[in-house]
Structure 1
Amino acid sequence: MFKLKLIAICILFCFIATAQPQVIDKVVGVIGKYPILLSDVQNTMIEQEKRDQAFDKCKAFELVVFQKLLLAQADRDSVVVNDAEVEQELSRRMNYYIQQFGSEEKLEAFYGKRTNVIKDDLRTEVKEQLIAQKMQGKISGDTKLTPAEVRIFFKSIPEDSLPLINSEVELQQIVKKPSFSTEEKEETKRQLNEYREQILSGKKEMKVLARLYSEDPGSAKEGGFLTFGRGQMVPEFEAIAFKLKEGEVSNVFETTYGYHFMQLVKRRGELLDARHILLIPKMTNSDFYNCKLSLDTILENIKAGKYTFEEAAKRFSDDKDTKQNGGLMINPQSGSTKFDNETLSEMDPNLIVTLNSMQIGDISKPMQFASQADGKPGFRLLKLKNRIDPHKTNIKDDYQKLALMATADHNKKMIKDWIKKRSKITYIKLDHEFNCKFDNDWTINN
């Protein structure tokens, strides 16, 4: 528990550099028009430690120099990010920080500032990071190596340097999510319509009701306030938002998250400022029981031979990402169909215990879980499709992993070449305090 709290604080120090007053700071370098502060290097060192990397001042300094060089090149190439992208990233980070501290109140107490002030302090830094990321993506491009290139990379690895792959499994699933009762849906809509009428009649303000009643953890404390552009919200939400006029209040509508209504505050081209109130119908014990019961029935029919697991997944599963391929699960970290114990533990600690007692082809009893996409509860049947024993990396069993390694190696070489060329035509001045041996070939104008 102490380690988790320490990591949370380290993360915040890294990203909220401007949220806390710096007692001692100075310029330790300049790249183009961008200064490098000592605090930039210190924060990067904290980020390295958080990732269990070596606590190395020179490596941290070179990372900051690289980011500033990316920003300088982005200016030349007119690489920009829009306000909606910045707002989305700010909201994502603030939600993460709040989760790490346990509550918004604890976060605000730690920094002595309101959440919206902390967001404003972060805005410039986040914008620069996003621009640098976009510029780096432009350099490496959408690299897609051929199978022949992956094989060449594999052959270039010395036999005694091939990594050991831990035990892995391939899984299929059939997911059922509880459906809300008609009574709960109607009660939720009735309550929202009551709030809506209070706003339309002028008795209450939208932001007041949102703070009191909205069940959207990301916006409730901000009075339901959201800033977003096209493609950043679920389609049902955007369809309503972009039809509203400034000041107009929508009717109650449904999304995958629950029921909402919203008010358009301001439109700035394709960027909207809006307030909304979200209410989520309450699940009953009967809803959960009926959900589990439906999977019990599906399992019985599979065992009776009425249909295969794959056919049942296509017909009955509520998971749109896996139902069309027979329930086959994809590892979001690697893009492959294989899961190791570490990934399984992150998904659900109970999975390893369940799978250890299963043979290839076995199907579990209905298991309760929380969706990684939206956090909503549900039940699923798991089928152990395959189990791969620990082994040394080989091209047949580990092609996808090798493809990722080869792509990363290819991109690293492209970045090194780019730094060598661009540093020759960019003004770079570094403090003598950082007399480092860098990993890349820089041309320094000291």
Structure 2
Amino acid sequence: MYKVTLSSKDIPKKWYNIAADLPVELPAPSQTEEGKQLESLPKIFSKGVLEQEMSQERWIEIPKEVRKVYKMIGRPNPLFRATGLEDYLDTQAKIYYKREDYSPTGSHKLNTAIAQAYYAKQDGVERITTETGAGQWGTALSLACSMMDLDCTVYMVRVSFDQKPYRKTIMQIYDGEVIPSPSERTEFGKKVLSEDHNHPGSLGIAISEAMEEALHDEKAYYSLGSVLNHVLLHQTVIGLETKKQMEIIGEDPDVIVGCVGGGSNFGGAVFPFIKDHLDEKIDCKFIAAEPSSCPTLTKGEYKYDFGDTAGLTPLLKMYTLGHDFIPPSVHAGGLRYHGMAPLVALLVHEGIVEARSVAQSDIFKSGTTFAKCEGVVPSPETCHAIKIGIDEALECKKNGEEKNIVINFSGHGMLDLKGYDDFINCRLED
């Protein structure tokens, strides 16, 4: 079977909350005595997402209004068999990929953007502020806010703002206001620019600017596209659909791979399967693929740190390179983040999830191979997962093993062609 589809009635009715099934307790967020960051959360987050952030309930109902929009944007998404890639690699492995690029904005990000915009609208605010790296999250939230009749302000990491101008155009089509970060609009942005007028920016800085603006506007909330528990919760529609699709073809996954920046698409893809793994219903390897230029899981420390550069967020127990870390200006802007979702970090720390890092030149090589074999151009972020998926398939070939490898295809690369152009013309740096 080359394509496994589900009907609209198969859209999950509940999100899966892995916090109910963790092997050890998730360390609670903390705050500094001066900052009192936890106390500011109700000012910038909706009541709905804050309840989900702290919830220990295994299943959380998806509001009918959110499921209706999921249906409008095309969920459930198909699962494809990568037979062209299998033939090219001459491997015994079966390779599957979950098509999150089917979203109108080209990535998985709408799954949580719709939910967060819905809960913000329920609270009666008028605007949401946020950050974005490569632009996929900013695009998704701009569309979600437009659908919910909310204004949207997006602080886009400056290097991505310059590298990916058409991401800005799409956000503006959806009425999103796009500001390169660091900017002169916030006090923290001004501080950063006073020290380096040509600062390339980082997700940590963009988060600080978006949070600062929300804290000073009682009619605005802040929204985060990854890292936090409620964001990963919303993304579990990916894994829940994939489980049904694997059941249809009578297969269990042996390996599931996803890229990681903050951890949302990876967590959404693997969490429903991790429960089955812990319950010994399946024997599966879970691999988180990150850039070697921003090796949060493979070289970071597991400790409490801020999620942003200015220290406005609560302290979270996670793998981190330090909240003041400025990653190189690689094309995978969505993965240029110093920290990691606490839920994903805990699972890595406990040895349930394996982390691997990949060089930029290798991911574009894998991306072009995939595109030629399957016809779909993956985003630079997704290419990290594809690279590891190919490695696993070649290992099967070497050992004569037959395994089911599932790759979460988190987004397409049709607006990331500058990176491919640099790769093809040998201008790419690792």
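Can you spot which of 1, 2 the value -1.09 was calculated from, given it is log10 I(q)/I(0) by the Debye sum over Cα atoms at q = 0.29 Å⁻¹, for residues 103-166 alone? Only one of 1, 2 returns -1.09 for log10 I(q)/I(0) by the Debye sum over Cα atoms at q = 0.29 Å⁻¹, for residues 103-166 alone, namely 1. Looking across 1, 2, the calculation of helix-only ellipticity at 222 nm (-39500 (n - 2.57) for each DSSP H run of 4 or more, over all residues; to 500) that yields -15000 traces back to 1. Please state which of the structures 1, 2 yields 17, 34, 27, 14, 8, 1 when P(r) over Cα pairs in 10 Å bins from 0, in percent, for residues 199-270 alone is computed from it. So the calculation was done on 2.
Please compute distance in nm of label points 7 Å out along Cα→Cβ at positions 79 and 319 for structures 1, 2 and give me the label with the greatest value.
On the way: 1: 3.6; 2: 2.6.
When distance in nm of label points 7 Å out along Cα→Cβ at positions 79 and 319 is computed for each of 1, 2, structure 1 gives the biggest number.
A value of 59, 49, 40 for Cα extents along the principal axes in Å, calculated from one of 1, 2, originates in structure 2.
Figure out for me which of the structures 1, 2 the number 0.95 belongs to, where FRET efficiency 1/(1 + (r/R0)^6) of positions 175 and 279 (r between Cβ atoms, R0 = 41 Å, to 0.05) was derived from the coordinates. Considering all the candidates, the number was obtained from 1.
Every read-out reported here was derived from the displayed coordinates using simple, explicitly stated rules and does not represent laboratory data. Values in this document were obtained by computation on a predicted structure and should not be read as measured data. Cβ atoms are built from the backbone, for glycine too; each structure is taken alone.
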